[in-house]
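Coordinate-derived values only; no laboratory data. Predicted, not measured: the structure shown is a model, and the values here were computed from it. Cβ atoms are built from the backbone, for glycine too; each structure is taken alone.
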Structure I
Amino acid sequence: MGVKTVIFKMENVALLVGAILVAIGVGGYATAEVKSLTALIPAAIGVVFLIVGALVTAKPATRKHSMHVAAMVALLGILAVGGRGVMSLSNMNLAKAISFGGTILVLVVFLVLAIQSFIEVRRERERNARQEKAP
């Protein structure tokens with residue numbers, strides 16, 4: 001008997017990540033010394049995750065494609081926010097650093113969980129296919 005890997009319901013993780021990113025974006029905007037709409041970028045990314053999570057919850061048949069979209073958004077978000085963060089290191093204050101760092105951390109955690117979930121789903125599918133072929 002082997003150790004069974006726990007698969008998180010990724011739509012719930014997407015909803016949680018979306019809520020956290022919206023909080024980071026709104027909090028970053030509210031605490032910014034100079035109000036800029038770019039402070040709301042984490043919130044915009046979060047809204048995408050909320051939409052994806054809600055879509056999968058409402059229509060489970062969309063899970064595969066929706067979670068791949070969410071993983072792609074996470075990767076693009078990591079690259080965009082990380083690149084923007086590196087470019088603005090010289091004028092970064094604590095609030096901005098927390099916003100950038102928090103956004104990247106949340107997106108990286110989501111992406112790792114998504115990749116683990118994709119791998120486990122594929123393994124489960126292969127196990128099922130082998131069992132169906134077995135006499």
Structure II
Amino acid sequence: MDWKFLLTSFSGRINRQPFWLSLLALVVVEWVVMLLLGMVLGTSMVGSIDPNMAPDAAAEMAMKSMTPIFIVSLLFLYPALAIYTKRWHDRDKSGWWSLIMLVPLIGAIWMLVECGFLRGSDGPNRFGDDPFGP
């Protein structure tokens with residue numbers, strides 16, 4: 001598997017197996033990076049805010065914990081979108097269909113079914129050759 005193509009390119013097609021494997025790898029690496037960053041910075045992804053804390057102190061602690069998570073999530077957004085786009089291309093749809101995720105609940109279900117479970121189009125389409133070959 002060409003990881004550089006998979007994680008950085010918005011062209012081409014991938015079938016379901018590389019889609020699931022690459023997303024799994026991306027999530028695992030993201031969690032490891034977040035855990036390591038949390039250990040280095042002394043923060044936690046879970047957060048341990050005491051209910052008896054002053055509201056200002058609780059808000060400050062929450063921001064300290066969430067900032068690294070937000071930054072790491074933004075860094076991993078680009079490769080995730082590249083993977084989603086290639087999968088949409090295999091379904092013979094534009095990568096812009098990834099925006100369906102912005103629709104609460106229905107968008108996530110739609111994307112899961114379309115990209116995760118349905119077969120791609122047979123043969124070449126406007127986005128490239130069939131990932132399974134001729």
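With helix-only ellipticity at 222 nm (-39500 (n - 2.57) for each DSSP H run of 4 or more, over all residues; to 500) derived from the coordinates and found to be -19000, which of I, II does the value describe? Among I, II, the structure yielding -19000 for helix-only ellipticity at 222 nm (-39500 (n - 2.57) for each DSSP H run of 4 or more, over all residues; to 500) is II.
Of structures I, II, the largest value of FRET efficiency 1/(1 + (r/R0)^6) of positions 17 and 41 (r between Cβ atoms, R0 = 25 Å, to 0.05) belongs to I. Taking relative contact order in percent (Cα under 8 Å, 6 or more apart) as the quantity of interest, name the structure among I, II where it is greatest. Once relative contact order in percent (Cα under 8 Å, 6 or more apart) is tallied for I, II, the winner is II. Here mean count of other Cβ atoms within 10 Å over residues 73-80 is compared for structures I, II. The highest value is that of I.
Comparison across structures I, II (criterion: distance in nm of label points 7 Å out along Cα→Cβ at positions 33 and 65) gives the highest value for I.
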